[in-house]
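Values in this text are rule-based calculations from the coordinates and carry no lab data. This structure is a prediction, so every number in the text was calculated from the model and none was measured. Cβ atoms are built from the backbone, for glycine too; each structure is taken alone.
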Structure P
Amino acid sequence: MGAGHGGPLGSAYVARDTVVHRLPAHVALVAVVAFALVVVATPVRAAWAPAYAGYAVLVLGAAALARVPAGRLLRGLAVELPFVVFALLLPVVARGPRVEVLGLSLSESGLLAAGGLLAKATLSVLAATVLAATTTPQDLVRGMQRLRLPAVLVQILSFMVRYADVVAGELRRMRVARESRGFRGRGPGALKVVAGTAGALFVRSYERGERVHLAMLSRGGDGRLPAGPALAVPARTWLTGLALPLSAAALLAAGMLGA
């Protein structure tokens, strides 16, 4: 019943045999979080543009080393759309000195803040996309267990990994049932049907979750994915995995020394 690589979550994984794919999941998780922290800690000033360019080279180099297709990276950036909308509004609503750009009066501080927001969001999302493309969802959950993240959070993610494809299959069956009854989803009137479908899917998913939970409890389950013995990770593997955040930290330190 677990979600395979072909499910909604597993479809993000790109099967390859590279040094990035062979990294333990908890090492890759630490590397991506550390890289994102370095990016967020970088000041938003024009003088720091070379540092952001260096971060982009590093994360794209990791993607190339893992042989992640460019299309996969672009699809991963779709989650950044809310940040893009917010960044486009910043130069318009922010106060302070104004500059003319394509006939529009924009705030200088807003432009700088928007550029920093887009740069940080894009770099962090790219790193997370590389992680998702090189580590299976099941391994990510085991990596979180290895890092001793809160048990409740890990259990929720574990159930999501296992049963996302089941819920997606339920949604497909409901869509086929609607279309077999002549539903085409055109016009405002379709919103009522779509809303009803969403409500029915929520109820069915909740009831299925209760049944699965009770079945697991009756069999002694504790909600955790089975994992083998926690083997020690060699220092060389840690150095390989942390090459991305360490290189980014070196760029940050060099920028601070040169400031």
Structure Q
Amino acid sequence: MENNRGKVFFVGAGPGDPELITVKGLKCIQSSDVIVYDRLANPELLNMARKDAEFIYCGKQPNHHSIQQEEINEIIALKALEGKIVTRLKGGDPCVFGRVGEEAEKLVEHGVAFEIIPGITAGIAAPAYAGIPVTHRKVASTFAMVTGHLCQDDTISPDKWRALATGIDTIAFYMGMGNSTYLCNQLIHYGRNPETPVAVVSWGTTEDQRTIISTLNKLEKTLQEQNMPNPAIILVGDVVHLRERLSWFAENSRD
């Protein structure tokens, strides 16, 4: 029975531009029997799969999941138990807020082999395409990636907020658009300068990319004036100033 089991490859699809997928990730797509993909994986990548491959969409949007996470875990495991090679295609990097841990744990329960193929995460790539390196020798030597989705559920303790506000030079908030005002207020409350620059990059690395620049104390007003769709990265830190000199990617910019 063991020899009849397939294998699962957790593949990071990158931040949006299909050319940013890794060579190894692309090989997994091309050789798999089943592709289980999410909303943020560029659909152009599916054109690289075999003509007889099975596609299963497991996309999630804010407050709307086409398939619940527990069901996704089971689908991946069951397809592999049928002896198939499965690529679980995730936007960005599967280990950065991609819930790969939960899905891989289910495979361990079923004795299914798997590999994790890293991808380029949006928290680094979207700012880079906006002309903002997340670190700089003279500006920022520390960088943190934080989920903004659960911040109001006490996921981040006061001690962690204080450390983020005063000890981290650059912060990338994922899934934080719905909580943007709260995030900014918390950073200010725990010691961050209210005039700290903030960039919001929507649909980073794609032809729909847009960037707006504001500050912690003015971001709420800026977002009220602009229509910035998800997905978006909120980047906090003095590195945002570098965009003035390093902007290189043609976009519908609204600084």
**Complete:** relative contact order in percent (Cα under 8 Å, 6 or more apart): greatest across P, Q for structure P
**Request:** Taking 2.0 as the value of distance in nm of label points 7 Å out along Cα→Cβ at positions 104 and 160 derived from one of the structures shown (P, Q), identify that structure.
**Result:** Q
**Prompt:** Here distance in nm of label points 7 Å out along Cα→Cβ at positions 32 and 56 has been calculated and equals 1.1, so which of P, Q was it run on?
**Reply:** Q
**Asked** Hey, helix-only ellipticity at 222 nm (-39500 (n - 2.57) for each DSSP H run of 4 or more, over all residues; to 500) derived from one of P, Q reads -8000; which structure?
**Response** Q
**Item:** Which of P, Q yields 19.5 [mean projected area of the Cα convex hull in nm², calculated]
**Value:** P
**Comparison of P, Q by FRET efficiency 1/(1 + (r/R0)^6) of positions 112 and 176 (r between Cβ atoms, R0 = 30 Å, to 0.05) - largest value held by** = Q
